[in-house]
Structure P
Amino acid sequence: MGDLTGKVAVITGAGRGLGREEAMQLARQGARVVINDINLPDAEEAAQATVEEIKAFGGEAIAVFGDCADSTDAENLMKATLDAYGDLNIMVNNAGFCRDKTIFGMSDDEFDSVVRVHLRGHFVNMRNATAYWRDKAKSGEQVYGRLISTSSEAAIYGSAGQPNYASAKAGIIAMTMGAAQLLAKYGITANVIMPRALTDMTAGGQTAEMFAPPEDGSFHMFDPANVAPLVGYLASPEAEKISGEVMVVWGNEVSILQRPKALDAIANPKGAQKWEVDDLHSALASHYNDDYVSVWGGYSVPPY
């Protein structure tokens, strides 16, 4: 099960954290792995270390450095992948960082930079991968394509201190769902994971304390290694019928998100005419009484 022998996988942000574990997982399943990370000394060193670790157990891997959200660097990543291995089959978009502040204290750059690396970083690499697969299909070649995007539960619950991050992660879901519909005719799948894990990105503040390893050495629910098997499965031939899905993964659990749906429509009691404000209040206020808001995990959510 999960055999990826001969397949080629690109993972962005793969020097450390989730990306590293995902690269190791895919390599153990037989994939030839391209580890992409930013061209900064610490990131390059970590990426090279991951390459060497993969080679040590008999896997194949190379490192390609650059900004995942830069179009030229993304094109170079694609070219380096094809030059090295002659194909691309699995694109895992993982790279990202945080610049947390509340909306009234956030600068333009703090908003733009986070949206850029998460949302645009997914976009440019998804564009390159899907264009390559479409061209192969049009030429009559068999295509094996898997897109795996990385979002966050911040996209669905909101995050008061992360208006940039939550917005980007919501956009990633929408973009990936659109890709899943577009690519279905080629047999290409596109799915979203929402990991909970202790990584460099979640290593500060309350999150670090909540995600810290247990002192008694028992199973660490927030170890990023717990996320990697789901990526390995979604990349595998066995997951060919799974597409357009969003899954929360952490510890020993995977939750499949139910797609949003509208509740029953409330019609204007006066018939076929536009609403008046008073009538809207009469119709809607009963749905927002004192019992409406409950608290779960610090988020305000409807009771349904």
Structure Q
Amino acid sequence: MRFIDPPRLIAYLFFRSLVILSCVSVFGDKVESNSYILATGEDGAKALDLQQKFIAQGSYNLLQKAGLKAGMVVYDVGCGSGSMTVYLAQQVGPSGHVFAVDVSEEQLNVARLNVNEAGLTNVTFIQADAQKLDQLPIELADIVYFRYLLVHLLEPKVALENMYRRLKVGGKLAFQEPTWSTIHTNYPKEFLNQYRDSVIKLGAINGVNYNIGQSTPEMSWKLPNSFVENYELENKITLGQYKELAVIRLSEVGDKLISAGLITEETLLNWKKEIESVPVNEERYFVNLGNLTCVLVEKRKDD
């Protein structure tokens, strides 16, 4: 039997009491994020599902290194459409629990549908900003998991500290953040590099760092009583696999790039034509979706 100290037991039972026969939602104040430039809800789900297919195994491997197992309490912060929420809930089983957190109500609605379709009842949905997280009890989680989250935040250091506080002693942060400047291809067309560089500039205009992955190990070591392990993961796919994702992403950010004065309407039109014309059956061409820095942060006892 796994014992939980009284303060965390009270918090845990409080949230478990919200789960009666089906998954529920806990909504805080309405929150918006202007720094997130991608589509949300059903509009963004297709791209997230494609992304999940390409990078899922790397996420599973990281969580195995973190010791994910049945009976654990896991926070899935920035859960998006819930693809990893489903996996986490399946792994912790009925004796464990997952708190799926996202700033977007639209994202939570899609995640809830996916969790329900999977027949899972051990998930609580919470609308909250990772830079606040006031609704989540501290020192409760065995694992706090997130992926592509800090890259979209105005205050990533604050969010990292907030999530770390939610860990019990011995618990682990397990996360993956990108360095988008490492996105590259051997396809001999310059537009893909121009597209990448324009999006990175748009992030800087909006106050976020799309190359934050390379900084996350140093950020993590600054957390109190932390022990950090990290490694880099490449995500290479074929150009044909990338094509569908690129079409969706360009439709999401194209107008924002124009509004920011980074490209013209003519440039966007040309990029769309270029992407539509890429060969889908040429195995010699690949796209690296950008290196992911994979980080495990163990919260150790205060000496």
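No value in this document is a laboratory result; all are computed from the given coordinates. Source: prediction; values computed, not measured. Cβ atoms are built from the backbone, for glycine too; each structure is taken alone.
Calculating mean count of other Cβ atoms within 10 Å over residues 165-172 for structures P, Q picks out P as the one with the greatest value. When relative contact order in percent (Cα under 8 Å, 6 or more apart) is calculated for each of the structures P, Q, the largest result comes from Q. Can you spot which of P, Q the value 0.20 was calculated from, given it is FRET efficiency 1/(1 + (r/R0)^6) of positions 109 and 141 (r between Cβ atoms, R0 = 35 Å, to 0.05)? It traces back to P. Work out the source of 19.6, 64 here, i.e. which of P, Q gives that when Rg and Dmax of the Cα atoms in Å is computed. This figure was derived from Q.
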